[in-house]
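Colleague: Next come the structures, one after another.
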Structure I
Amino acid sequence: MPALTVPEIQKLLRRADARELEVLERSFADDPRKGVQEALAQAKARVDAEQAEQDRLAALYGYERAIARKRGARLILGLDEAGRGPIAGPLAIGAVLFPPASMPNLVNLNDSKQLTPEIREELAGKIKQVARAWAVEFIEPAVIDRYGMSHALRTGFSKAIASIDAQGPRPDVILLDGNPLKLDAREVNVVKGDSQCASIAAASILAKVARDELMIAADAEYPGYGFAENKGYATPKHIEALKKKGMCPIHRMTFCEHILQPSLF
């Protein structure tokens with residue numbers, strides 16, 4: 001049987017999973033060709049990275065399972081927000097309930113801030129497919145201005161919980177990222193939950209993607225502020241446009257007042 005060419009071996013290695021790589025590594029460990037050894041090293045690095053990602057995902061789900069065992073819970077709901085800090089646009093609250101005892105293979109699932117827009121959008125679609133229930137709720141700028149961010153957060157989280165409860169069996173535990181809001185007897189707070197709990201991470205992604213889509217649409221309705229790029233955050237260009245054009249209907253008045261106040265010097 002003729003020896004395999006370097007391109008043929010490279011193709012095999014690119015497709016190999018962990019078990020296949022063990023066999024291929026034994027077969028080609030002594031191959032003197034540089035291209036083969038480089039392909040082996042790349043394949044080993046890829047498989048190691050894939051295993052590390054699976055271990056990280058297992059830890060995300062494992063954290064939630066530990067809470068479930070401690071509380072005798074079966075259904076766990078995760079919630080998180082996006083858009084607390086911008087000077088324009090709504091607050092978005094995401095909620096995700098995965099099927100009980102499941103561990104969907106959502107590669108790259110993480111705090112939405114750690115992901116690229118492309119990965120967030122891809123994951124958002126997958127999360128909606130595998131979730132038992134999901135919801136995204138918005139709290140508009142006028143409500144934030146009138147009642148404050150604390151009220152907006154409480155209202156948004158309450159609406160998201162009610163939406164999930166209405167979709168089917170009530171969750172046994174509700175995981176919230178950050179400080180206690182004392183909204184529900186089922187509430188459990190997890191500091192930095194979006195990087196520790198799978199359902200909170202998924203909720204952060206849905207909230208971020210939905211809010212970004214809304215702000216991109218707002219850019220066409222209210223041009224000149226750069227909403228498609230800044231998503232309502234106070235970037236230098238956004239602040240410059242705000243000072244030149246004034247506020248539009250989706251700006252948060254209470255967040256913009258200090259920017260628009262004339263300097264004392």
Structure II
Amino acid sequence: MNYTLSQIPERTQKPREQGFTMVMDKGLSVREVEDFLEVGADYTDIVKLGWATSYVTSNLQRKLDAYKAAGIPVYFGGTLFEAFIIRNQFDDYRRLLDQYGMEYAEVSDGSIELDHDRKLEFIRTLSQDVKVLSEVGSKDAEKIIPPYKWIAQMRTELEAGAIKVIGEAREAGNVGLFRSTGEVRSGLVEEILTQIPFEKILWEAPQKAQQVWFIKMLGANVNLGNIAPNEVISLETIRLGLRGDTFSHFLDMDAVDPMFKPTEKPGAKPGTSMPRG
């Protein structure tokens with residue numbers, strides 16, 4: 001950090017098991033990747049090339065090389081996996097991962113109907129060669145999955161070999177974990193956390209209000225994903241209580257100047273901007 005401030009929440013250090021920031025690259029050029037990495041590499045744990053953008057990305061290998069040089073792992077979006085599966089090209093997908101030297105893969109079924117036992121087979125097979133991130137939830141806003149199914153699927157996918165399970169939200173943050181308005185399904189989140197380890201879940205939260213909600217609920221070292229490249233620095237300040245949204249959240253009022261009062265009670269649960277329930 002560039003200078004010293006007291007009462008800053010402790011952040012886990014890379015490589016880390018919790019406190020992950022997953023960035024979504026939706027089609028950056030190589031030059032844009034280099035510019036992003038100049039300021040965001042220290043705060044980025046992994047990058048997803050969104051859905052199937054890698055199929056149409058020019059200079060794909062150069063882009064992957066730029067991320068690799070910065071020590072940032074990259075993986076192809078789950079929709080690409082589904083595009084191969086529905087075309088009966090799983091072996092081709094595995095060869096693709098090998099061709100580009102990918103260390104991670106995402107297994108999802110947000111756009112296709114995939115028998116869960118079959119999904120577990122894909123996870124087991126891929127986990128022999130790469131680290132698997134497994135996504136739970138549907139991209140269909142009309143499809144509401146009850147909490148017990150989220151929990152059962154997350155548990156069995158971790159047992160099958162996934163290193164983390166991803167809570168689906170899409171790049172817009174308006175399905176899966178969230179209502180169409182972007183409001184969090186907090187009852188779902190809380191129920192999941194009664195059964196699934198905190199550090200094993202990567203919550204997709206592309207909207208700032210969603211990021212604030214999770215940080216206030218679960219702390220500075222919650223795993224968050226689908227973060228836009230130009231929002232990585234912003235997210236880190238939210239994690240550290242250095243933006244208005246969480247400014248008071250981590251403060252010990254016994255240790256601050258009594259002449260000043262925070263506008264929000266320190267340590268408060270998420271407020272009306274992200275309703276609970």
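Computed from the coordinates by the stated procedures, all read-outs in this text should not be read as laboratory data. As the structure is a computational prediction, the values presented were derived from the model and not from experiment. Cβ atoms are built from the backbone, for glycine too; each structure is taken alone.
Colleague: Which of I, II yields -18000 for helix-only ellipticity at 222 nm (-39500 (n - 2.57) for each DSSP H run of 4 or more, over all residues; to 500), as computed?
Modeller: Considering all the candidates, the number was obtained from I.
Colleague: Next question. When distance in nm of label points 7 Å out along Cα→Cβ at positions 98 and 114 is compared over structures I, II, which one is greatest?
Modeller: II
Colleague: Given a computed value of 23 for relative contact order in percent (Cα under 8 Å, 6 or more apart), which structure among I, II does it belong to?
Modeller: The structure behind it is I.
Colleague: Using mean count of other Cβ atoms within 10 Å over residues 42-49 for the comparison, can you identify which of I, II gives the largest number?
Modeller: Result for mean count of other Cβ atoms within 10 Å over residues 42-49 over I, II: largest is II.
Colleague: Can you tell which of I, II yields 23.7, 86 when Rg and Dmax of the Cα atoms in Å is derived from it?
Modeller: Going label by label, the one that fits is I.
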